[in-house]
Every structure is written in C-alpha cells, then in structure tokens.
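Engineer: Next up: the structures, one after another.
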Structure I
Amino acid sequence: MQSRYRFAESNAAYFVTCTTVEWLPVFSRQATCYVLVKSLLYCREQKNMRIYAWVIMDNHFHAILSATGLSAIMQQLKSFTAKQIIGHLQSDSRDWLLNQLRFYAKGSVEHQLWKEGSHPQAILDDEMMLQKMEYLHNNPVRRGWVASPEHWRYSSAHEWLPGATPLLRCDQWR
C-alpha cells in the first residue's frame, strides 16, 4: 500500500514518528533510551543530520530532523537500534518482550522492533515547526508522566530546564 507520507530528497525538515510493533513498551528502561539517543547523535555527527526537536516515549519516538538522504538515514537508524536494543533485552532476560517481538516478526528477521515507515511530514513554515515541537514535547505531559515538558529527561524540552545537562542538544531552526 502506498503512503501519502514520503521524504523528498532534500534538506527539508521533517516531523517523524517511529513506533514499536504493537506499541510494545521497549523504551521503559534507561539503556534502551540511550541506544536511541546515541544513535541520533551518531547520525548528526557522521551523516550530517540536523536534529531540531525529539522525544522518546515508552513505545515510540518523535523527532524533527533534516538531512540529505533522510529516508535512508532513518532506515539505517531503525535497523541499527533494533539490533542494539534486542541485544539489551536479551542480556536483561526480558523474555516476555522478546517473545512478543518474535511473534510479530516479518520476513527473515527473528525479532521485529519497529513498525515499517516513519510517517514523515514536511515542515513547511515556522508556524508548523512550533506546532510540531509543542506536540512532541507535550507527549509526556498528555500521558501524565510529568507536569511540564522540560521535566521529561528523554526530550529536547529538557534542554530548557535551568541547570539541566541535556542528553542531546538540538540544532537551531533556520
């Protein structure tokens, strides 16, 4: 089935959403969140990806990103993080989660971590950028996990908390 959401091969910024299969709570531990943070940082440093905003929830993440070849970068990021996270789950003996990831696996893989695609939406202007940033930063608030977006550790909103040491600093928009 064709999706109306596609990356244009340019340096446009995109709001992306990557979801775990069946919305399984893969990012409920620090180690798995760090795999994703370190992978985003690697993509910034090695693939010239710009990161404007991000948030990691228990079963998905949102980000606003730009890069030449962003579609391929996202595929590589998801493939790499899947292998790393499955390794963490195996070393932590999280068998119930591994069994679920095995059950939902498609094709030749033993475990499937991510749903296909990343649902990219091009950021067309400053108003849309602000709307998407507010949406992703308020995810933990809507879930009732924190009272204010900057209190969520796994988010770029954390950058604005006085005295905070962000896990991953964001690039300037424009």
Structure II
Amino acid sequence: MKIGIMGTHGTGKSTFARTMERVFRKFHEPVAVVTGVARSCPWPINQGVTEEAQRWIYHTHMLRELEAMNKAEFVVCDRTALDSLVYAEVGGLDAVVDDYLGAALAWMQTYDQLLWFRPSPGRLVPDGQRDCDPAFQERVDQVFAEWISAYFIPVLMVNNKMEGDNGQNG
C-alpha cells in the first residue's frame, strides 16, 4: 500500500507522515517513509525557486519513492509526484511542468490513497526553510485545487487544524 500526502507547505503533512509511520511500526508492519526532499535541495526553493531546484526535487522524490517501494509493503510519501510541479507552475517554470506533467499524472495512479492537506490559519511558522508568506501558500494551494479538478485526481481532503484548536479556525 502506498499513501501519497500532497498539498502546500505548512499544512501538517510531515507531522501526519511521521504519525502514520509510528502507527504502522506499532503493529509491526514494515513501513518506509519518503520525506524531506525539498529541504535537502542544494538550490533555492520557495518563491526564489530555480529550474534546477524543481528538476532536482522531482527526480530525487521519484527515486526515493522507488527505493521505498522496494523496501517495504507500506509506503508513506510526504509529497507526491505532482507536488514539485505545482511549485514549478507557481514559479513560472513552464518548461519543467511541460517536461514532467504527463509522467507525474500517470504516476499519481500508483498511490492507493491520496490525501490533500489544505492550509489552516496559524500553521505557517518560521523554520528556516518554509516560506511564511500566506499569499504564496494560497497561490500554491490554488494550483493544487485547479489541477486536482482538471485532471480528476481522486483525493481525500484534509483541513488540518492546529493542536488545541477548538474548531473555530475551519
């Protein structure tokens, strides 16, 4: 089983992926988690993204997914094949999108379950990597929404609230 977790930065995807890993391990199930690809990119990311960065992120993520699928029956992917292309689209990197979109859409069918994490107020916190501009986060989320609809990608939508949230932040 392979689970893909998609969505903009600062929505709780990594926290959820680590939680899933702990749950699988609790039941003694072999699990592999693919996470942290963009954080290890040697080129600028976020609003200063470069074509090299998005190509590197796309290929590195795909390689790590293949390696994980070879290691474990259960694979949790913190990001999907489509995520880096959404950021490329927001960054105006049309050549990257043109080169990889078809392959990424075909690869999306390899996930048994896709979870789309949506932004919630208060989740964007400075960590030295993530962009804390809510307008940038919203632009990224909007491209996800457009592509999910346009390409009929079957997702379960997650509106992840902050811990301790009493439900008022939607």
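Engineer: Here FRET efficiency 1/(1 + (r/R0)^6) of positions 26 and 82 (r between Cβ atoms, R0 = 35 Å, to 0.05) has been calculated and equals 0.75, so which of I, II was it run on? Don't skip to the answer; put the middle values down first.
Structural biologist: Working: I: 1.00; II: 0.75.
Answer for the origin of the read-out: II.
Engineer: Name the one structure among I, II that helix-only ellipticity at 222 nm (-39500 (n - 2.57) for each DSSP H run of 4 or more, over all residues; to 500) of -14500 was derived from.
Structural biologist: Structure II accounts for this read-out.
Engineer: Next up: Given a value of 2.6 for distance in nm of label points 7 Å out along Cα→Cβ at positions 34 and 98, calculated from one of I, II, which structure does it belong to?
Structural biologist: II
Engineer: May I pose another question? Ranked by distance in nm of label points 7 Å out along Cα→Cβ at positions 114 and 130, which of I, II sits at the highest value?
Structural biologist: I
Read-outs throughout are calculated quantities, based only on the coordinates presented, and are distinct from any laboratory measurement. Small disclaimer: the values here were computed from a predicted structure and weren't measured. Cβ atoms are built from the backbone, for glycine too; each structure is taken alone.
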